[in-house]
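Below, each structure is written out as structure tokens.
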Structure 1
Amino acid sequence: MRRLLAIVNLSAGSAGEEVVSKVLAVLAEHADTVEVRIDDPAELPGALAGHPRRDPVVLGGDGTLHSLVAALAERGELGSRTVGLIPLGTGNDLARGLGVPLDPVEAARAAALGEPRSLDLLRDDDGDIVVNAVHVGVGVEAVRAAKPLKPVLRRFAYLVGSVIAGVRTRGLPLRVEVDGRIVADGRRRVLMAGIGNGRSIGGGTPLTPDARLADGLADVVVSFATGPLQRLLYGVLLRFGRHTGRPEVATVRGTRIRISGPEVHVNADGEVTGPVTGRTWTVEARAWRLTLPTG
């Protein structure tokens, strides 16, 4: 029987007591389970340290999962502890890309009875990790515009934020390099540059629709759609994952990606940081494990 540590993020979007109780009951039915409740992801290292021989199962969203994987990386435990995920956030993009059930009870059953799968991650030159996606430009401004709307609109807040950001943003003179290849030279303005380990951002918007989480490569999308009509069209097509076929959108795959230029904010797994003038991300192939449904 598996030994699990169920970590409940009380601030997650769907972490109501009824849902949490059902999830914990399923986990306890199929595994030796201990529960820890946290109010802030900063409490994760302490929870892990208190139960060192248990595999963590996080009840939360993409941000909580990001924080858990980062905490395991800091402790040197990515290779020794397998993560389980019960998606209770507002976006749940990693779960969507991997086929983790969005129904919490089904996700709990998968976390207890599924099979571990090794997955890639990205690590930047400041030591931080990304499990799903990182982007700069209009997408970051969309998140910033959507933040005050999330309590009311939930996952649809990003869609509204995207419209607001699309009207306001004119693009940035960014330089984008992928494995030494220059994709954007800094002279042409860039609306958005995204790096996908997973497929989607913002609760299902397929930024890098062909990305795979265990192929050793990151998918990079750079949009030069800075004109008013181009921005509108890009926003519509992005929502349906059809933007990568446009002539003003460049797509490439690689293992080392650098973005530099004027100060920009960076969105990594839904968390906005910065501003920075340059950052490099490197793929670490099959660096951590997540339990996924069998079959």
Structure 2
Amino acid sequence: MAGETEAQQFTITTETGRLDKVVASLQTVYTRSQLDRLIKTEQVTVNGQVVTSKYKVQAGDQVMIAAQTPRAIELVPEKIPLDIVYEDDDVLVVNKPQGMVVHPAPGHPDHTLVNALLYHCPLSTINGELRPGIVHRIDKDTSGLLMVAKNDVAHRSLAAQLKAKTNLREYVALVHGVIKEETGTINAPLGRSPKDRKKQAVVATGRPAVTHFKVLKRYQHYTLISCRLETGRTHQIRVHLQSIGHPLVGDPLYGPKKTIRGNGQFLHARLLGFKHPVTGKQLTFEAPLPPIFEALLQKLDKTDLNH
């Protein structure tokens, strides 16, 4: 939730060059990268107009910074039911429901998975105050399995496994259209969309991202697939599948306007496997599809199945 608005105004006199660079030299509150972010979110104007960071300032320009300072988020343990699949002294595996945000952030200060976990048990401290115990995330409207670290030793081990790509993360997804191949790999770098700052996109300068998929069932207008992540970029499965012309059913951000409505995208983290950080034993867990996903597949079996 936004807090107070801090306003600063400058008149350009002899300064020249890019807006972000010039304003960075005129004040001490914000760094150049922070100013770039403020400019992109339209919190900086020149002569009352929204411009880009590359705008070349001119003598007489009136520059206004009207930055909203985020209200501090206080992390409070909350008694929220958890679907715990596995737990010991070091790790916890939880089946996250659709609609639950993993950790607090602006716009979602409470009622998150972290709030619920803090009430339940102690958590690792490596990821900072707002993300204790969180080794990896799934989107708010994606359901399924997450591993949680209860101490720093466990956190380091689980994070190292993610980095080394030795753990197992498999999702079930329902997509638009009929995928002809039985299996496939999408290898396309992902980064923030230059057209929409709320979205990720396939961009040449993005971070490497690899998704492997396998067809589980074909309908007349949809395909049920499994996806295995080799990397874990933001919105990776959603963007990768959209990029090959098969967006997720129900996806409000990357899907078509005409789609089957649910509680968001039909994407479920079904399988999770990792090596226990203390015992070294290989652990694998599976979570059944949520009822809304299962019900849709049963409906498609009756109305959209290929005969």
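Derivation of every value follows stated rules applied to the coordinates shown; laboratory data play no part. What you are looking at is a predicted structure, and each value in this text was computed from that prediction instead of being measured. Cβ atoms are built from the backbone, for glycine too; each structure is taken alone.
For the read-out Cα extents along the principal axes in Å, a value of 71, 48, 33 was computed from one structure; give its label from 1, 2.
Values: 1: 57, 39, 35; 2: 71, 48, 33.
Among 1, 2, the structure yielding 71, 48, 33 for Cα extents along the principal axes in Å is 2.
Matching task: -8500 is the computed value of helix-only ellipticity at 222 nm (-39500 (n - 2.57) for each DSSP H run of 4 or more, over all residues; to 500). Pick the structure from 1, 2.
So the calculation was done on 1.
With Cα extents along the principal axes in Å, for residues 64-175 alone coming out at 49, 38, 31, pick the structure among 1, 2 it was computed from. Going through each structure in turn, the value belongs to 2. Here relative contact order in percent (Cα under 8 Å, 6 or more apart) was derived from just one of the structures 1, 2, and that gives 14; the source is 2. Highest-scoring entry among 1, 2, by FRET efficiency 1/(1 + (r/R0)^6) of positions 56 and 216 (r between Cβ atoms, R0 = 35 Å, to 0.05), is 1. Structures 1, 2 were compared on distance in nm of label points 7 Å out along Cα→Cβ at positions 80 and 128, and the highest value belongs to 1.
Compute mean count of other Cβ atoms within 10 Å over residues 16-23 for each of 1, 2 and report the one that scores greatest.
Numbers: 1: 14.5; 2: 18.2.
Looking at the calculated values, the largest one is 2.
When FRET efficiency 1/(1 + (r/R0)^6) of positions 48 and 120 (r between Cβ atoms, R0 = 35 Å, to 0.05) is computed across structures 1, 2, the figure 0.95 traces back to 1.
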